[in-house]
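S.K.: Got some structures for you, see below.
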Structure I
Amino acid sequence: VTRRNIDKAATLRMMLEDKKDKEEEIKFLTKKKDKVEAKVFSILDTAEEIGDEILATRPKYKKK
């Protein structure tokens, strides 16, 4: 086993650990994104319901 092979192995091990860290970060951010999307759609649904209520309770104006 040469010094060069040991260095290569250490480099590969570090790259593998970096890859695992990045994969964990991607999973975390994906979960976060999904939660944010759910909140946004919930807000949009609420806004639509409020809009529908406003339209339903607004007095009807007759055209002259």
Structure II
Amino acid sequence: MEEDEDHWKLGIFYYNKDDKRLFPPKRNKFLGWTVNFANPYSILAMFLVITVFIFVVESIKKM
């Protein structure tokens, strides 16, 4: 599924309504996973990742 060019927007954003996975593998499976932006939970997942990243950075700054 993730190999189909029609499901990759601008070549980097995976958007496939038929694929229910939130984190499908990237085109090159050795590079990890990407987010399926057609999944309704994708925005929440990205928000959580960014929030955790900011929290970690701010915690390190205070050390």
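S.K.: With mean count of other Cβ atoms within 10 Å over residues 11-18 coming out at 13.2, pick the structure among I, II it was computed from.
M.R.: This value belongs to structure II.
S.K.: Which of I, II yields 77 for percent of Cα pairs over 14 Å apart, as computed?
M.R.: I
S.K.: Which structure, out of I, II, was helix-only ellipticity at 222 nm (-39500 (n - 2.57) for each DSSP H run of 4 or more, over all residues; to 500) derived from, given a value of -32500?
M.R.: Of the structures listed, the value fits I.
S.K.: Continuing with the same structure: Comparing mean count of other Cβ atoms within 10 Å over residues 19-26 across I, II, which structure shows the greatest value?
M.R.: II
FYI, it's all coordinate maths here, none of it is from the lab. What you are looking at is a predicted structure, and each value in this text was computed from that prediction instead of being measured. Cβ atoms are built from the backbone, for glycine too; each structure is taken alone.
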